[in-house]
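Following this line, the structures themselves.
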Structure 1
Amino acid sequence: MADAQTLKQLVLGRKEAQDLSDTEHDLPPDLMTVNMGPSHPAMHGTVRIVLTVDGEKVVKSDVQPGYLHRCFEKESEHATYTQVFPYTDRLNYVSPMINNCGWAMVAEKLMGLTGSIPKRAEYIRVIVSEMSRLTDHLTCVGASAMELGAFGPFLFFLKCREWLYELLEKVSGARLTHTYVRVGGVGKDLPDNFAEDLIRTLDQTAKVMIEVETMLNGNKIFRDRMAGIGAMTREDAIATGCVGPIARACGVDYDVRKDYPYSVYPEVEFDVPVGTTGDCLDRYLVRLEEMRQSISILRQCLKQIPDGPILVDDPRVALPPKKDTYNTIESMIRHFKHIVDGIKVPAGEAYAFLEGGNGELGFFVVADGTGRPYKAYCRSPSFVHLSTAGQLIHNHLIADIVPIFGMINMIGGECDK
């Protein structure tokens with residue numbers, strides 16, 4: 001059998017083959033530096049990655065967040081404890097109710113109110129938090145599938161997210177930035193017929209999840225793009241501080257709701273899904289199972305929620321009802337003092353944390369006895385997870401950055417603090 005060089009000479013002729021050989025030797029051996037983002041669709045407009053590539057393979061990367069300019073922590077130090085709630089909405093803006101709960105918990109811990117919140121308010125917090133966890137995972141999985149070319153699942157899951165957003169809007173009056181939770185409870189009670197509407201939505205969502213799994217789980221293109229991509233070991237996940245679905249996909253069995261129970265989570269039953277491979281496919285599967293567990297938690301809460309007040313009965317902590325604020329001078333003054341001067345939180349420091357959509361979301365506050373935090377810090381999971389992006393995309397192809405970044409589920413509002 002003729003060798004490759006002989007065949008090349010036969011096809012191209014001796015001179016053409018020699019010219020081609022000379023051209024191959026003249027190709028520059030230098031690596032290339034390219035920008036990916038912030039305008040790249042997969043970077044969500046908030047992150048720039050400077051890639052050094054050898055052909056299509058990533059050999060070096062510089063991940064640069066900072067395109068959202070949030071300054072959450074410094075803004076919080078110049079606002080009263082009540083005024084910070086709208087800022088927390090804009091941290092993880094895909095599941096803002098959970099952020100609200102976290103901020104309320106740290107203020108309540110400083111004031112010694114932990115355990116004194118009305119039971120109905122605690123159940124409402126868990127309900128809106130688990131609804132927010134669903135919207136978070138629906139967005140992450142749907143958008144990641146769309147970025148790989150599966151546009152149908154994206155539309156299906158955003159339809160489910162819209163159903164949940166409509167219910168949350170009935171609860172708070174706002175579609176996305178709710179400012180619903182208060183120090184000492186919640187702003188207002190659940191609307192009429194809320195339980196029936198939520199059960200119907202959960203039933204519909206469960207059916208849509210089956211449809212999406214049917215389209216994705218056995219799809220060869222989807223599995224090839226996800227399986228074995230961006231894998232992280234259990235040891236690396238612990239060393240880098242990863243939490244939530246990313247850590248659990250690596251085999252780290254850690255969930256704040258189970259390991260450090262808060263609110264009424266000890267009163268409901270649910271499982272914590274844990275993966276084995278730590279790749280993009282396991283992160284996807286863990287999020288799907290967490291959605292099923294959230295649906296189960298919501299069903300249990302709707303059965304167990306008691307009647308009663310939704311805010312502590314303490315005028316030093318609780319805002320007056322809005323109708324009283326508009327109609328009595330005493331309530332109007334009380335409302336004014338709460339908002340402008342702030343709730344007087346005793347001097348001290350506290351860290352309160354809960355299970356956010358991406359894992360442990362914590363707030364550390366140093367109080368100086370005034371109505372404003374002296375120092376505020378947010379332990380945002382997205383910021384921690386983004387720090388691992390460089391190592392996860394190393395030695396992968398440029399195309400692999402899309403599913404890896406999507407399954408990290410980086411939310412810009414949490415990163416640009």
Structure 2
Amino acid sequence: MHKVQLDQDLISVEEIEAARQSISDVVLRTPWQKNLGLSNKFNCDLFLKREDLQVVRSFKIRGAYHKMASLSAQERSNGVICASAGNHAQGVAYSCNLLGIKGKIFMPNPTPAQKIKKVKQFGGDWISIELVGDTFDESRVAAEEAAGKENKIFIHPFEDPMVIAGQGTIAAEILEDGTETLDYLFVAVGGGGLISGVGSYFKQRSPQTKIIAVEASGAAALQHSLDHGMNMALEDIDTFADGIAVQRMGDLNFNICRKVVDQTIAVPEGKISTSILELYNEEAIVVEPAGAVSIAALDLLKDQIKGKKVGVIICGGNNDIDRTQEIQERSMLYEGLKHYFIIRFPQRAGALRDFLNILGPSDDITHFQYTKKNNRESGPALVGIELAKSEDFEILLQKMKEESISFTHLNNDRTLFETIV
């Protein structure tokens with residue numbers, strides 16, 4: 001292994017090794033496995049770091065426990081507060097239970113029920129939960145204010161050197177378990193704690209490995225900030241990939257990212273959804289959106305990684321089964337297999353039958369909402385159509401035009417789609 005001179009912003013190897021000692025009796029050393037199916041699919045040697053197999057089903061326990069284990073007796077007695085969309089909350093709750101520290105967990109209102117339930121399970125009587133705000137950032141502001149008023153330590157999910165050092169222990173394990181140097185390592189990015197720790201360690205011990213930062217397109221705070229040359233907040237975000245959906249990453253994390261990240265890529269939420277389903281169906285791996293985002297990025301960079309040695313951190317597996325329908329819907333929309341239309345049917349008998357006659361034998365109407373308007377020449381209907389192949393879409397459009405059917409395609413009109421569908 002190679003070692004480079006430490007940049008002042010990076011977390012040192014020594015800090016990360018100290019974190020390994022701190023968490024060794026609590027945190028699982030997760031498998032570093034070559035995945036044959038994905039290796040064949042992308043024509044590379046692909047290895048997975050299975051952080052979804054941690055007791056809290058994400059890497060967050062590493063940083064949370066390392067930070068909390070370092071607190072003084074007085075700080076522990078005062079208690080802790082954190083803000084999280086789920087995974088960090090579980091790590092803090094579990095650490096509260098193990099260390100006997102009272103904790104208050106602030107979570108956004110849209111947090112999946114599965115994650116809230118798990119936080120309660122891991123924390124037991126040692127924690128309480130406050131649902132505040134619609135995004136992580138709103139919840140974080142409330143949590144920091146409460147920590148100040150109640151004289152409690154705020155356990156930051158990503159902007160804390162000790163938390164970052166804890167997450168960096170993943171890199172130490174990868175380099176110990178791997179027999180050959182990685183060409184690429186794909187790392188999911190939200191607030192930046194994971195990539196700051198992992199990137200710091202790799203740049204000092206394996207600088208030839210290129211670090212690929214992967215974001216969800218609807219919350220690409222890192223790329224937005226890099227484009228502007230400074231850490232900036234996004235005005236609006238899509239919270240689908242809730243584990244990495246932040247409006248603004250930490251300043252410390254951004255400074256580290258500028259020095260350790262070799263390439264960034266933003267993955268559409270629909271593509272993430274497809275990867276969730278494929279990982280479950282083909283590899284029997286259950287992941288949440290944040291856990292699938294780096295796998296989804298492989299397909300977007302398949303030409304670049306061909307023939308290379310590639311690592312992917314599966315950072316979390318806290319998926320809620322209640323989200324399956326949404327995940328399937330987003331996937332089908334992205335893959336071009338489902339389309340929504342406003343169709344203006346003429347107010348005459350047989351108009352609906354004429355429309356049905358143009359559908360292909362494998363086309364399926366999955367949604368139909370219509371109200372007859374007696375005082376108009378046409379009545380609009382919201383129609384959802386599922387196709388067997390994405391190529392069938394152009395055939396369907398051509399038939400609708402040939403039959404002079406008045407329609408508006410909604411899929412690419414985000415405002416109209418979200419309002420109506």
Structure 3
Amino acid sequence: MQQDKSISKGIDWLTVLLYAVLVSVGILCIFMVEYKPGTSVIGTFLSGKTNYSKQLIFAGVCALMATFILLSDSKLYTAFANLLYAFGILLMFATFAIGKNVNGSKSWIPLGGGFNLQPAELCKIFTALALAKFISQQDLDFTKIKNQAIAAVISLTPAILSILQNETGLALVYLSFFIVMFREGLPSWILIVGFSFGTLVVATLIMEPNLLAIILTAIAALTIYLLRRQVKRDKALLVFILVIWGACVGVQRFAVPYIFNNVFQCYQSQRIYSMVGKDYDCSQNRSAKKESSENKAVKKPDDYNVRQSKIAIGSGGITGRGFLKGTQTRGKYVPEQHTDFIFTSLGEAFGFIGCTIFLGIYLVLLFRIIKIAERQRSTFSRVYAYSVASIMFFHITVNVCMTIGLFPIIGIPLPLISYGGSSLLTFTVLIFILVRLDADRQVVLR
């Protein structure tokens with residue numbers, strides 16, 4: 001009997017449908033922000049000059065790419081995973097030589113015709129494939145520190161290059177690969193340490209230094225008292241507690257202030273401080289002092305973007321103002337509202353109910369991807385699927401929290417919604433490689 005080679009065999013059409021719905025919603029949101037009354041809707045869509053018409057072109061290109069991926073052989077992705085990763089790293093290095101500076105970030109390669117390529121976006125695909133390739137090696141024991149360290153290097157190398165390109169937001173996305181590693185056996189104490197460090201940093205920002213030091217000392221003393229019997233038997237436990245206490249005090253007294261004053265730019269520190277309701281003094285920042293010494297005007301950043309975003313979302317109320325009736329987003333009050341702050345157009349037009357339905361679509365897609373991941377026979381396919389879910393979850397969570405003031409502004413697009421060819425292409429390729437691998441889930445790939 002001849003094997004069926006049709007494109008539809010084994011395809012998870014629910015995932016494809018959810019993808020199509022989200023892309024359509026994205027084009028609609030960009031249209032709501034930029035459409036000018038009195039102009040021809042069809043004409044502006046076909047003109048290729050407006051952002052929503054360009055996004056439609058990007059969607060068409062992505063549809064062709066998706067079809068090509070569905071027609072491809074799944075074994076190609078395991079065979080070329082490492083080569084693609086090396087190509088992605090090479091592209092990121094190339095931006096330092098031929099890159100274009102956009103909004104202070106030299107992370108774009110001009111392609112001509114007004115289109116630019118952002119290698120840091122595409123490298124998320126290649127990193128997911130390379131990580132899956134590494135972890136799926138036969139007889140590899142991922143509980144060994146050596147293998148965990150190699151996986152961390154694979155994940156963090158693009159992040160380091162992104163930081164050097166002044167793309168801190170995209171660099172943070174690569175941390176999502178650690179979620180995948182936890183699924184594959186990374187010790188839980190690393191996650192506990194990470195959350196504890198984050199909590200300590202936030203506490204350092206919102207509390208008076210001496211008070212926080214006293215609280216940390218009291219916690220250490222209470223711990224020693226509660227474990228006094230164990231401490232008497234094992235002096236190493238006492239040393240361990242004192243080392244942890246010293247490290248925590250050192251972080252809050254020295255490390256955090258040093259990072260905010262000497263590593264971060266003034267506007268970055270200000271955004272993080274504003275997230276916790278505090279005001280950062282830019283006169284303490286090294287970059288601001290340098291600008292001041294060079295007689296440059298130091299413009300103090302504020303939370304204008306977030307305030308306007310909150311106003312726009314809040315004005316939508318429960319049911320929203322209606323399609324093309326948003327006064328804040330239509331009035332261009334929200335900066336970057338067709339890219340990083342595209343969620344505001346949904347919030348104002350369709351309100352709390354519309355946002356809930358919209359986020360519900362994302363939630364269904366994420367659960368669907370996790371279900372796909374768990375039904376794979378191949379470790380490669382499972383690791384890749386969890387990489388896709390982790391990347392999307394990070395983007396969605398950070399972007400939405402950013403627009404409502406729960407996270408600092410770091411320039412992360414909303415998957416399949418925000419304007420941008422590189423972002424849309426990246427998520428399209430991520431999702432459809434997953435769909436292709438799932439269609440061949442009975443095949444064990446390495």
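Every read-out reported here was derived from the displayed coordinates using simple, explicitly stated rules and does not represent laboratory data. What you see is a predicted model, and the numbers here were worked out from it, not measured in a lab. Cβ atoms are built from the backbone, for glycine too; each structure is taken alone.
Brief remarks follow.
- Structure (1, 2, 3) behind the derived value 1.9 of distance in nm of label points 7 Å out along Cα→Cβ at positions 58 and 138: 2
- When Kirkwood radius over Cα pairs in Å, for residues 50-249 alone is computed across structures 1, 2, 3, the figure 20.9 traces back to 3.
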